[in-house]
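Take a look at the structures below.
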Structure 1
Amino acid sequence: MSADLPEYYFRIRENGAAVFRVDTENRQRRIEMDQIAVINIRNGDVKPQGQRTLSDQDHAEIDRWMQERQALLAQRDIDDIHRAVDYLNLTTQWAQSKATDAQLEDVTDRLLMAMHDLRTVLVRKKADRLSKD
């Protein structure tokens, strides 16, 4: 099993990850994880733990992980937007076919404000893109 384990483990946190070096080469043949750094994915900060100095390999592995993580988060963002479009369509169908007057009264103002805000931003961004061309 130890041959299948990665050399590094990244414990996901709110804004990044805690980075551990995985060690299975010890007398007890246990998996040991030694925290070597903390990463902030938003600003790219890498803070070594304690008095540790990160090796070139550590930096390379952390940089690789950060690039992969940023790509994954960007993909999730666009997936969320595609799901939002689906939810808008489902909400329209619900409002037209199933919603009671009381339910519509409960959500109409909030939905209208959110949709107005979204429309304003989308129209402005589209105009900006068109003016660049």
Structure 2
Amino acid sequence: MSRFTGLRPMLWTENLDETIGFYIHILGFELLSRNDEWHWASLRKDHVYIMFALPNEHENNVAIGFTGSFYFNVDKVEELWEDLKTKAQICYEIETFEWGMREFAVYDNNGYILQFGEPTDNIGNTE
């Protein structure tokens, strides 16, 4: 049986430059590769990889969107919250949930929901 070795979401964007800028300047990602002919870019932060592209004509794209969210497990969620709360549009503020995660969410420049969470047993229960 095949072994899965990673997941790299390919997300559509209408503005590649703006999206690259958001992920680099707001979230601290680095640009690994970009091809303007393909309207595509690959970015990385630590062990997280994301690709962005303008929709291909054959994909019959109606609108940029996603019916879910992207959940990032992070260290030092409080520090990240303090950094991002004034730089990005807030989806929900930082909170400790009954399932043992301290988390918050923001929207990226495309409207994708980005959630960031850390287990409370890593940081202690703060609420």
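FYI, it's all coordinate maths here, none of it is from the lab. From a predicted model like this one, the values you see are computed outputs, not experimental measurements. Cβ atoms are built from the backbone, for glycine too; each structure is taken alone.
Between structures 1, 2, the greatest calculated value of relative contact order in percent (Cα under 8 Å, 6 or more apart) is seen in 2.
When distance in nm of label points 7 Å out along Cα→Cβ at positions 4 and 44 is computed for each of 1, 2, the one that comes out at 3.7 is 1. 1.00 is what came out when FRET efficiency 1/(1 + (r/R0)^6) of positions 12 and 108 (r between Cβ atoms, R0 = 25 Å, to 0.05) was calculated for one structure; which of 1, 2 is it? Structure of origin is 2. Quick one: FRET efficiency 1/(1 + (r/R0)^6) of positions 52 and 76 (r between Cβ atoms, R0 = 35 Å, to 0.05) came out at 0.85 when computed from one of 1, 2, so which one is it? Value 0.85 for FRET efficiency 1/(1 + (r/R0)^6) of positions 52 and 76 (r between Cβ atoms, R0 = 35 Å, to 0.05) corresponds to 2 out of 1, 2.
Tell me which structure, out of 1, 2, gives 23.8, 70 once Rg and Dmax of the Cα atoms in Å is calculated. It must be structure 1, since only it matches.
One of 1, 2 was used to compute helix-only ellipticity at 222 nm (-39500 (n - 2.57) for each DSSP H run of 4 or more, over all residues; to 500), and the result was -3000. Which label is that? It traces back to 2.
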